[in-house]
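What follows are several structures.
What follows draws every value from the coordinates through simple rules; no lab data is involved. Because the structure is a prediction, the values reported are computed rather than measured. Cβ atoms are built from the backbone, for glycine too; each structure is taken alone.
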Structure I
Amino acid sequence: IIVATAIVESVLRYYSRRIVSGSARHIEYHLREDLAWHLLSLDQGFYVQARTGDLMSRLTNDLQAVRDFIGPSVVDISRSLVVLIAGFAFMLAIDVRLTLISFAYLPVVILSMAYFETNIEKRFFEVQEQLAELTERSQENVS
């Protein structure tokens with residue numbers, strides 16, 4: 001029974017990821033197409049002001065982030081919520097006091113995550129700027 005359950009779970013996980021990844025790629029394709037048409041519709045003044053490397057870097061990285069969020073992240077968030085709720089219910093069924101003690105540390109974890117997320121976000125924007133400069137220099141050297 002355990003082996004059969006594991007096989008069924010693996011097959012279901014494979015097809016769900018395939019469906020979600022395919023949908024994410026489809027959405028990414030249409031976003032890229034819409035962005036390309038939008039960029040083509042802009043006047044030349046926009047391109048005089050905007051740095052090419054910055055545009056290329058931001059469009060590429062932002063679309064990748066959207067695809068990554070729509071694809072695996074949706075599946076992972078859904079699975080995590082189910083595991084969290086089921087785990088909490090099982091823990092309550094086993095020992096209420098111990099469950100409440102173990103979840104008492106949750107605010108500390110959340111505050112730590114918020115602190116680190118702020119620092120990571122700041123560094124992410126610094127890296128994004130450096131990527132934009134690098135892309136712009138590469139583009140200028142090629143053309």
Structure II
Amino acid sequence: AIEDVITSAELVSGYSSTISLNLCNVQKYTLLEDLWRRGFYHPPWLWSAVDAIKGIARQNVVVISDPVGAGHKRGPHNCGKCDQRIIEAIKKFNITQDVSVLEHLAEIDCECREVWHALIKYDDFLFGSQTFFKKKV
């Protein structure tokens with residue numbers, strides 16, 4: 001998903017000098033809420049948001065993101081211990097457009113980061129890669 005976001009921003013960057021990254025949150029009475037309740041959906045990790053924002057910012061466009069519901073179970077979140085620092089860094093980045101604000105988040109020593117890395121690494125395998133089940137033609 002991170003690569004998709006960065007690629008999408010790259011495709012539209014020629015049409016605008018500002019990219020707004022709107023992270024998904026789970027709203028009541030929606031199909032997404034049903035999937036979330038049954039364990040088939042998890043809101044974005046804040047670590048993913050940071051990677052996406054950094055990737056988009058490298059394209060020399062203004063990037064803004066206001067993760068609605070961030071730090072709550074229905075919104076973009078990590079483990080809860082590091083959420084607030086990341087949310088504050090994203091808000092500061094929105095104002096300054098200084099990528100180093102996000103780069104400093106690598107200094108956060110939170111165990112959820114390793115969990116996130118593992119999920120990213122094995123995403124295709126864990127969540128059904130298209131190539132894994134692709135029919136031979």
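Here are a few things to note about the model shown:
- When distance in nm of label points 7 Å out along Cα→Cβ at positions 9 and 105 is calculated for each of the structures I, II, the largest result comes from I.
- Structure responsible for -31500, with helix-only ellipticity at 222 nm (-39500 (n - 2.57) for each DSSP H run of 4 or more, over all residues; to 500) calculated and labels I, II on offer: I
- FRET efficiency 1/(1 + (r/R0)^6) of positions 1 and 49 (r between Cβ atoms, R0 = 35 Å, to 0.05) from the coordinates reads 1.00; which among I, II: II
- Structure from which 1.00 was derived, FRET efficiency 1/(1 + (r/R0)^6) of positions 65 and 89 (r between Cβ atoms, R0 = 25 Å, to 0.05), options I, II: II
- Computed 0.40 for FRET efficiency 1/(1 + (r/R0)^6) of positions 57 and 113 (r between Cβ atoms, R0 = 25 Å, to 0.05) - originating structure among I, II: I
- Which of I, II yields 16.1 [Kirkwood radius over Cα pairs in Å, calculated]: II
- Label whose coordinates, when relative contact order in percent (Cα under 8 Å, 6 or more apart) is calculated, return 43 (choices I, II): I
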